[in-house]
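Coordinate-derived values only; no laboratory data. Here the structure is a predicted model, which means the values were calculated and not measured. Cβ atoms are built from the backbone, for glycine too; each structure is taken alone.
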Structure I
Amino acid sequence: MPTTKVVELLGDGISAELSASVHQIAEALELGIEFLPVDLSVESRRAQGMAVYDVAELAMRQHKVALKYPTATVAESPNKILRDRCGFAVIHRPVCSIPGIQTNFTQPLDIDVVRIGTGGTYEDAGRRIGLDTGVSLRVIERLPARHAARFAFKLAMLRRGGVVATSKWTIQRQTDGLFQEVARNVSQDYPGVPFREELFDALLAGLIMHPDRYQVIVLPNEYGDFLSDTACGLIGSVGLGDSASYAFEDNGVVKLAMFDPAGGTAPDIAGKGVCNPTAALFALGSLLRHVGQLEVGRRMRAAVLAAIAAGEKTADIGGSLGTEAFTAAVARRYAAL
């Protein structure tokens, strides 16, 4: 198996334990990955300042693929800085029900959330006008919207499903209206893929009442953030979701990709050996598929699901295993597939 060089962006809290889990799997299964670590922890950022982002960006542009762990937002948001520097236009969050995890939501869910990675209300921190008013700009750009829509339709073709474009275009007529216009235009290039538009508030209700009506959902930045965490809550935990960020050439070809577990740093359990590495292992599986190891990536995800279904799981989802023991269980399941 050829060696794949992966930039490994280390972070805070449970980051070290998630990294250890990923390395444990990579070594046990001989995945042919060479990790190139860059320390983005708070301590490293305080010591090096913005220069640490120069190192991260250079490595990512050189090797084209990265695996990132949770980082604390203190003086700045590492996620936002990396998105801006690397031009990550699209964030993809797959969310599906996991057998073996009890949830308040009992219907099966299997969706792909495709979110514009820039703009929206996250582009501008805003400003105060006088004592009682705060304002900020909201930005939707045509090119990132087109990248997100194209990604969504290509994904829908792979999973033989449909695309729903959602926002609040009846209220945000110029910004969300532009997004819907772009999605509608892109849909014409994919006549075989079912396409419809739904207002975001109606979609949230529809997803809970009729989850089978949704496969791929494409939407602006902040709406995608809200929807992703909501969907992960429905399947049992925000810590179960992985994420992928993509930068594109103008012709739509992916030029840079970063994969990460979508949860936070969880400082309350950091260092205790009890964190759930499911999302980090899912992210590793997605990375492997991206670099062409399709069967290895598929088996990785299948092994995680098989372990959880068999009751081999961490305490946060009703099990008794620690991080290392769960990771070992996944390795055994992978070998048995």
Structure II
Amino acid sequence: MLSKRQEELLKLIVEEYIKSVKPVSSKALCDVLDCSSATIRNEMGVLEDFGLLEKTHTSSGRVPSEKGYRYYVDNIMKPKELSGDDMLKLQTVFKNKSLMLSDAITKSMEIISELTNYACVVLGDNSKENKVVKVEAVPISENSLVAIVITDKNHVENKNIVLEENVEVSEIKQTVELINKLIIGTPIDEVSSILEYEVKPIIGQYVRQHEVLYNAFYNAFTDFASDPVVKMSGTKNILMQPEFDDTKKIREIVSKFEDKNFVSSIKEDKNGVNIYIGSESDFDDDVSIIKTHYTLNGEEGTIALIGPKRMEYDKATTLLNYILKNIDK
């Protein structure tokens, strides 16, 4: 157990470092703690021995260690009240009756990303839980297109498709019309069977280049069925944090954000807002993840904030708790 003064010292160092991103010196804390610089240095030494602080090689100041952040979160941190402006922005989203609640969650996370400069992730159930409402295709060139699938749960999935040969736009249009007639209302994980047993036997009667188009759409729907629903915002925000000015580190984090299956691994099963600092998650040792599990109309999912270990944990947890409360209303 730390003494009251040691806890206050750790709190000040954590919160000052979060704001300034600079090692905190003993002189900077003398007036706040009403102690001499020597006394504070001694207490800093004790906290360093406990593994809660680290001394940088460029300064005599200290920075919090991963263990220090954990102690702060578990024993010292208090929830931070939302400002009136922040509250109003989020209230506007949840009071917008034209938005489905799932869209309100996504929009509110986009706002939180702007308020915190952290990346936000919304993970939903696998696409197979959705039924197809409409299929569209947008030709990009003679041998590529974007397939768009809209579901009954208002999810919009899209996938770039490269065709094995050049195809006329009219052929693509005819294929999409045929698919729409036969699969509307079908769960996405059953579409492949409908394509194989109902579309494949007759598509040749309507589409000249039927083989290449059938294969393309069959493979796309197979991918749709297995892909998790992942919505991200503010991924560039985290790369603007001072900690990530190293090109190699930026490439590592960018590649992780681009890997949909890797991002989906941050799924949370526990209730409440949970904090994973640095190596406590499998995402990256240099980031922290704050996430929570939610249930919405029988669907389960995860909302998460991803930022540097120097996160405003008090503000981030308050924001996620606000969303949880509004989901439950």
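Quick notes
- Label whose coordinates, when Rg and Dmax of the Cα atoms in Å, for residues 91-130 alone is calculated, return 11.7, 33 (choices I, II): II
- Entry that produces 4.1 once distance in nm of label points 7 Å out along Cα→Cβ at positions 43 and 211 is calculated, selected from I, II: I
- log10 I(q)/I(0) by the Debye sum over Cα atoms at q = 0.11 Å⁻¹ derived as -0.80 - corresponding label from I, II: II
- Structure from which 22 was derived, relative contact order in percent (Cα under 8 Å, 6 or more apart), options I, II: I
- When distance in nm of label points 7 Å out along Cα→Cβ at positions 179 and 195 is computed for each of I, II, the one that comes out at 0.6 is II.
- Structure responsible for 0.85, with FRET efficiency 1/(1 + (r/R0)^6) of positions 35 and 307 (r between Cβ atoms, R0 = 30 Å, to 0.05) calculated and labels I, II on offer: I
- Which of I, II leads on distance in nm of label points 7 Å out along Cα→Cβ at positions 83 and 147, largest value: II
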